[in-house]
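Nothing in this text is a laboratory measurement; each read-out follows from the coordinates by a stated rule. On a predicted model such as this, the values are computed, not experimentally measured, just so you know. Cβ atoms are built from the backbone, for glycine too; each structure is taken alone.
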Structure P
Amino acid sequence: MDLSAYLEESEFIDWRQAGVLAHARGLAAGADDTVEIARRCFLFVRDEIKHSWDYRLNPVTCRASEVLRHGTGYCYAKSHLLAALLRANGIPAGLCYQRLSAGESGPPYCLHGLNAVWLDGHGWYRIDARGNKPGIDAQFSPPVERLAFRLKADESDLPGVFSSPQESVVRVLTGCTTVAEVYQNLPDLDTFTPAGAP
């Protein structure tokens, strides 16, 4: 399997930016295998980067380097940083999405962003660093997935592991000026491009 696309730098997964690269190397220091490095990167983003809406923190971030600099991001932005930290350590990482109810159940719906990391012996393993709180307990425990949300009947995992963010996600994060504005315009399936599509 060609995993090169999941190691690339991009505008929003800017892992060669000096701060991101230095932080990635710091997280890997002294680790003797990629699973441990991946675990450290996951725990850092889950626990040290605050979820923008949980904490009502501005500014709105999108690029991995912005998320690291400001210490906050929506789930999508946090997934960009986690992908960047993993890629900076030579670990293939991609982006995954779920479609969740924005309320207790039913419409309106929104995308939720998380990651998949390629682990030798496991293949793609999904991890969700959105940040834990009462009712949410995402963990890194391969091969068992412990994601942030248990899907309800009307919610779904969207297929594919993406090497770059979805257009609808980038449009909202770069077009909104406050976390409240993002919350009112959470991305959905309007421009979702399936994995492997042109």
Structure Q
Amino acid sequence: MKIGVLGGTFDPVHKGHITIAEEARSQLALTEVIFVPAAQTPLKEYGRISPVEHRVRMVRLAIADYPYFRLSTVEAERSGPSYTADTVVEMKTKLGVGDELFFIIGLGSLAQFPLWREPSRIIQTCQLVAVSRPGYAVPDLNSLEAAIPGISRRLIMLDKPEIDISATEIRERVARGLSVRHLVAEPVAEYIEKNGLYSSEVI
């Protein structure tokens, strides 16, 4: 099997995430894509993200109609920061012989990848799949290779889809009382409204 993994804060999960997962699944013939909400992301300021319980529930709602998408709470249940290296190694141990992991990231995350914990361990465990995004340039691959030897052989670049949706934009729209139903799945929009998420977001 070929398993995609899409990690992130998902604060909130939006239609861009779904489209990226769908496109990666289609282009790479993935068996399924696993969404992994992070409890605490090391490279983001902790405390400025919603409680993980809300973010897990929103992901569950967003992917409910997709039989080839799955939710993993492995990072939500882990204490301390969520390190991708630990997550993919744990997932790899549960796969069969010959199964492959494909970790899906955006270009912004790819540029920061040398700052991640144990990036060499990550690329030894899975293929990296970098998805383009408007406003983000492809990082210098020679510099990446110098920082993480071997990454060029473990990196797949997807130039489509280019999704121009950000969770920051969604939170700011909610704080202003604007609709986000065109940006998130209907059940997610209802969950945000019902639970008063982002209504006091600092703009």
Handout entry: Value 3.4, calculated as distance in nm of label points 7 Å out along Cα→Cβ at positions 77 and 189, assigned to which of P, Q
Key = Q
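Determine which structure produced the value 1.9 for distance in nm of label points 7 Å out along Cα→Cβ at positions 5 and 133, calculated from the coordinates; the candidates are P, Q. It would help to have the intermediate numbers written out before the result.
Values: P: 3.4; Q: 1.9.
The correct label is Q.
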Fill in the blank from the handout: Working back from 1.0 (distance in nm of label points 7 Å out along Cα→Cβ at positions 61 and 85, computed), options P, Q, answer is structure P
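If mean count of other Cβ atoms within 10 Å over residues 109-116 is computed to be 17.2, which of P, Q is the source?
Numbers: P: 22.8; Q: 17.2.
The read-out comes from structure Q.
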